[in-house]
Structures are given as C-alpha cells and as structure tokens.
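Alright, structures below, take your time with them.
Values in this text are rule-based calculations from the coordinates and carry no lab data. Model, not experiment: these values are computed from the prediction. Cβ atoms are built from the backbone, for glycine too; each structure is taken alone.
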Structure P
Amino acid sequence: MAVSGLTAVEHVVVLMLENRSFDHLLGYLYADRNNVSPAGDAFEGLSGQQSCPGSDGTQVSAYQLSPDTTDLYFYPGADPGEGYAATNNQCYGSSAAPPAGAVAPMTGFVTDFAKAITDNTSKGWYVFNGTAEGWIMGCHTPQTLPVLSALAQGFAVCDHWYGSVPTMTMPNRAFVCAGTSQGHLDDATKKFTVGSIFGALTGAGRTWKIYGYAAAPLTKLDFPDTAAAPAANFGHFADFRTDAAAGTLPDYSFLEPSWSSTGNSQHPNYNVALGEQLLLDTYRAVRDGPDWNSTLLIITYDEHGGCYDHVSPPWGATAPDDSQGEFGFDFTRFGPRVPTVLVSPLIPAGTVHRVPIGSVPFDHTSILATIEHRFGVSPLTRRDAAAPDVAGALSLTGPRTDDPLAGVTAPVPPPNPTGLAVRASHLQRVHAELIAEHGGAAAPPASLQTNADYQDYIASHS
C-alpha cells in the first residue's frame, strides 16, 4: 500500500545556514512567471514595485543581481545590522519596539544599512570596496544561485516561513533546537539550560546526530543534554556523507556549516558560492543514498541578517514559556521571512507551501513540530505545541524518480579577499568561548586573534 505524508518519512535532515532573508535569496525565483509557480501556486516574490527610502529620502528599488555584478557572491558588501534594535529599525523605521499589532512597512533597510557600513568600518570589519547603502536592495536570481533555486523549483519553497524571533543568530538557533531562547534576544547568551529536541528524541528511543562541518558542532555545547551526549551523536560533514551513502542516517540529522569567515555559512559578507556548493553536496549525499525515498531534507536560514525583505512579519506568535524577555519583548511577534526549502521525492515539483490564511505560520519551531509529530515526541514548549508541521507538502503517494538537479553545478567561488579571510568570525568567537567555559576557563586564550588561530583552537578541542 502506498504511504504518503510524514508516515513515509524515516529520516529528517536539517541544514540551517546563516543570516539571509527570503527576498535576498529567492525573491526573484518566479519573476519570469509573474510570481506563479509551474504547478500554478501563487508565490510571494518581488514584483518590481518594492523600494525603501535612502538617506537622502530618494527611493531605492529592489533590483536583480546578475552574474557580472562586481563582488556578486559577497553582497551586500558589509555585515548588516541583525540584532533586535536593528531589526525593529529595518521593519518599522525605529529601533524602539512597535505598538502591538502594528503592520511593519519594511522600509528601513537602506538607512539601517548605511549605519551598518559605518559601524563595520569603525570596528575594523572588512567592507568591500564601493559598498553603498543601496546594495542592501540587491537580490539574487536563479541565474546567480542555481543550486538553491533548482531545489526550490524542483521541490517545495516555503514563502511564508519566519524567523522565530526578530533578532540574531543564537536566539533563533535556540528556537529550532529547544523551542525557546529563555527570554534572550542577542548572542551574548551562548548556552541554554533547557532540554532540547535531541534529548527528547533520546528519551523517545529515537536516534539523532549533529554534524559540524569540519570541527565539532557549536550546537553540542548549547544545551545540557547535548553537552552530556555520547561522542557517537556528533560528527563532521564527511561523516554525514558516509552515513548517507551507507544508509545509516539517524532519525534526525542536524547539519552546521563552517563558521569561518572563509567558510560556507553564507553569513554576510562571506562567500555565498561556497554555500551553494554545500547545498549541492548535501542534496547529492541524500539523493544518491539508499534512503532517499524516505528522507525529508529541510534547508533554512536562522535569521534574515539585516538583508531586505518586503513582507511584514506577523504577530500572534505563542510565547514559548514564562521567561521574561529582554528589552521588554513578549515573544508574540515573529522575525522576518527566511528562505526555507523542503526536499523529498514525495513533494511535487513547483510546490509553494504555506499554511492557510489565518493559520499559525511556519517558523523554526515547525521543524520541531514535524519531528515531534513523526517520531512521537511531546512538545518542548508552548511555541512548538502551536506550530504547524510540513506534512502537507508531502502529497505524493509514491516517490518521484526524476532528479531536478541533474546537471546543476554550483558557481565557481571567487577568491576570498585577504582582509576578509584573516579576521575571525563572530560565531568562531562564540564557539571558542563555549569551549573555554566548558573546560573551566573564563575565556579563550588571549593569543587567539585571527581566523586561523580560532580554527586551530576549535579543531584541537573537537
């Protein structure tokens, strides 16, 4: 008997990349079809009418990046603002919290990016030559991102998937793993004291593994149950490829990119082409393995990272617990949209997957809901208890045999500028601080200065 939906899924694989908005990566996905997919699904993409005022009040329109755009794969050229105040400013035009229920005009991106360029320069962060405030309105196309676009067109794209909180990396990654950030809204908090989905899976007799790219994963140190888990629950990307090829993937696999400034996380302003190769390698590992027909691959990004998006984040989010939010935030507002793609042979090509109007939208805790509903795990918090799963995308009663990425290659990555390559990334620093703390030290060695220093320190403690 044919099996469809979540019942047919034996393995869930999640790859979470860094700091890109939906419009920035996928806004032009179906622009040549008037924002309607080949399957006839409406698509919330860019129409040519979106703009933001610049510092002089002149409107700056969203525009298509092209293969001959200078420094294409390093856009927007500098690291945009990504914290709670910056996100408020981008969405509402003020760093202050908006009135409850206020619809965000999404018109503060250019002026906020102008401030970010100045901040980057003053802090000694690498800024590409010629970077201007209008660069934040440059958005990729299927021609510039052939791998992500082929996955989105060949399977399902979720065009109303939101960050769990309107802020930066660590709180959003906490939500995808534990359904809460315990009130925290910035990266100053690096670890959490609640149980995660990984410990819950262990309790339900299910298997899981977290794969760092070429070092022990950052997530290993974020939660008590992952910090105490056996070494067999962790690996590198090479181990993921081996496990996929052998048909030994666990029930749940969580993949991290390389956190280096020369790595493949796609964090602005790092090399996006390297992330395209990681996407292709991840897909090929799953697609070419013996468990392809029973695997669901979810590709998403932890937060928008200050990159432009035109859709106002919704209100009505369920507060996960009784934690008091920093800055007075009550956790009833989602973050901006992030690119999310669902990949499975049980998904029809050209699917645009979203919940019905008026329903609770997809956010990162929809990943938790999907895992919980499939593997018999109780919700971790009120947020994931309210979240929809993605079962509706898996609508075919038998697996497809075609390969939408046959012949697709990743862009050739341009060389990383020396000034970018030498500097340690923010998440390398976070990782090193967690390693030091777990080892009983107050801080990492003061001798750590460069990207290479941090890579060596993290690798030696893996």
Structure Q
Amino acid sequence: MTTTRFAPSPTGWMHIGNLRAALFNHAIARQQGGEFILRIDDTDQERSKPEYVDGILEALDWLGITHDRVERQSDRMERYTAAREKLVADGRLYECFETPAELDLKRKKQLNMGKPPVYDRAALDLSDAEKDRLRAERGSHWRFKLDRERIEWEDGILGPISIDAASVSDPVLIKESGQVLYTFASSVDDAEMGITDVVRGSDHVTNTATQIQIIRALGFEPPRFAHHSLLTGPQGEALSKRLGTLSLRDLKDAGIEPMAILSLMARLGSSQPVELRQTPEEVIEGFDIASFGAAPTKLDPADLEPLTARWLSQQPLSEVRADVAAAGVPDDLAEPFWAAVHENLKTRASLKEWWAVFRDGRAGRAEPEDAEFVAQALGLLGEPPYGPETWKQWTDAVKAETGRKGKGLFLPLRRAVTGMDHGPEMAGVMALMQVKPQL
C-alpha cells in the first residue's frame, strides 16, 4: 500500500512553501488509495509551539487536505532511543566531543588546504580513557558513520541522483542537549511507519542520501524519493515562513479561496497549465508528479487573486449563502443579490461592500461634461422600491428626454448609481437599490 507523510515542524505558521510537500504527498496517497500521515516534527521542544500545531491542523482542514492519522515525534522518543542503541551496537553511531568553535577551525584549515570541509572522524581514534576525560570536561554529540560509497537513487522529479558519501560529513544525529535531529527522527519514522513515497524540497537532496544509509542500517528499505523545486518570490527572492510572508493564515485572512491556492500549487513549476479546479478531488485527479521540473519556481501571490475571483464567480448561492447572510442581505434578496454580484467579487469580503451600495447608496459621480445631464436624468427617476424593469424604463425615459444613446447614455448613469465605470448588469443593480441614487 502507498503510504506518504507530511512532516511539518511547528516552529512557525504554515507557509505556502510547506503546502507543496503536503499537497504532493496527499495527492499521491489519494490517487493510489493509500494512507496519508500528518507527522508533527516537534523534537525541538524550545521552538515548537502548540499554537503552530493548531495552525497546521487548521490550515490543512481549510484547504481540504485530509489525513488518516496524526503522529507526533515527541511521543516517539523511546523509538529513537532503541534505534540509537542499535546503531551504536552496530558501530554506525559514534560519540564526538568537538565544540562548534573547534569544528569551525577544522573546516577553515581544510578549506585553506584546498580540501572539502568534511568531518575527519577524529573521534573514532579516541581511546576509552580519552573519552572518559572529555566527558568530564564537556558535552558530546553523536554522528552516523557513513559507508563511503556512492549513494544512488532514481528521483521522481530530478531523475538519476548519485552522491559520493566520501564528500559528505558524517551527519550529527543527536545534539549535545540530547535532542534528536531531523535526519535521524525522520529516518526512524519513515522506516517504522512503512512510508513508501517521500516528496519534499530539493534542499533535502543531501539529507536523502544520508537517510538512505541510515534507513538501511536500521534494517529497512528506503522509500521512493522525489524532490520538488523550491519556491521563490516573483523576483527570485527566498520565501521565509518565519517572516510570516505567505503564511496560509494570512492568505485566508486576505480572502484568498482554498481552491485558488490548491489549483495554482498543483501545477506551478510543472509542464501543465494552471487550471482552476472546483474541489480538492479534482486537483488530485489531475496531479502528475512526473510533470514537475527541477528549476526554481517563481510564485507571484498576485496570481491567487484572479483565481479567487474566478472561483467565486462559478459558485452557486448555496456555497456562499452563509456569507451573503453575514453581509446583511435579507433572505428574500439573497438570490437576486448573488445573481447580480457574483461575477464582480474579488473576495467574499466584497459581499458586504456591495450590499452597502444597495442598502445605503453610494455617492455617485459625474464627469464635468456630464453633470447637467446626470442631474436631469436623476430627476426622471422615481423613488424606490425598484424592480427588474426599472433600469430599462429609466434609460428609455432619459433617452427620449435628452437624445443621448449608447455609451454616452449608459456610462454616466452607471457612474451616477454606483460610482464605478464597470460592474454588474445595471438591471440587477437597480432592482436591489434600497435608496434613490444621488451625487
């Protein structure tokens, strides 16, 4: 059975960059009728916050990305202890005592000598007596001893990957504080949870190479890996969840619709055109991991706005009835109100703005050359209530009285009623006006 996971770290609000991994892994599992696990990577107890966990759950629920179960790495510490003991017994995990300053000095010396800054495994040469002495003086950390051979896999996006383990430092798996690091915890979890497919950012390629060896050292076969390109801003700038830019909660607050986000993110960076979908199921059905490329992918948040407007314009009243009611629209006017404005909304918040126009009137405007004409036209308009025929009856009367026609007739009257040059059909607008327009 296909089993995938999304493993966010709750150290900040969920970011649209995180969403790519969630969406891709979710789509693969659902296409195959498999299992999708939400795994909270909360081994960093200092930076992990409950509100960020809640934010992840809320964001996924809002987007319609369903998970089959939730796992927390903080609940699995005994599993990491057992894995640690196995690797130590097998000679694959070893204790090191260098301080950050000492490691930095080693790296500088290697670079000055034209050598790659790879850890020299000096800790392996320590005698038991030397280790006892160092333990009494300082803390220690633990590194995984890599087999210095080529690590190869067929990446689902990048194609064939080959990394020489001799060019990579033995990774630190456990910090001096005892904190289990991502590389280790993720390897143990992927192995023991039977993860078959992992899709994540291309910044994890080196992690993947080392994790393949760790998983095999634990006695398991590694999953299939695919590494998607990293998102950048419109100018190629990096996105940062800790700055709060493009957090999903901010996009929600801005009125961006979930389907606008899913439709864009399911195709952005692929060879397929972005197509607005109506449901998460449609997004899953059209998803193809093989269509994605390796080049950095530029995301312009402004692209979400027209997608949101288009999605809203295609919805029936039943989808937004609660929002229409919350905007103050009486139940008996909900249907004509939605019919009038649904193609002219930027976000759901626009509902309240449009109802304010109909309920209270909006100060209309007239160009100087139209001022006299508009004043005369308003004098020919009766008092509300108006109906579906009011606009035609009024414009016919104004045309007969003034001789104006076409754009010269209709545009000044639209401006006088709504203050805008464009908008809904005026027959529907006039039928909803609760007060007589005025300049």
Exercise. Supply the structure label, taken from P, Q, corresponding to relative contact order in percent (Cα under 8 Å, 6 or more apart) with the calculated value 25.
Key: P
Quiz item: For structures P, Q, which has the highest computed value of percent of Cα pairs over 42 Å apart?
Solution: Q
Quiz item: For FRET efficiency 1/(1 + (r/R0)^6) of positions 86 and 326 (r between Cβ atoms, R0 = 25 Å, to 0.05), which of P, Q scores largest?
Solution: P
Exercise. Work out Kirkwood radius over Cα pairs in Å, for residues 158-309 alone for each of structures P, Q, then name the structure with the largest result.
Key: Q
Quiz item: Upon calculation of helix-only ellipticity at 222 nm (-39500 (n - 2.57) for each DSSP H run of 4 or more, over all residues; to 500) from the atomic coordinates, which of the structures P, Q produces -8000?
Solution: P
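Identify the structure, out of P, Q, from whose coordinates FRET efficiency 1/(1 + (r/R0)^6) of positions 278 and 398 (r between Cβ atoms, R0 = 41 Å, to 0.05) was calculated to give 0.45.
Q
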Practice problem: Tell me which of P, Q gives 3.0 when you compute distance in nm of label points 7 Å out along Cα→Cβ at positions 134 and 270. | Solution: P
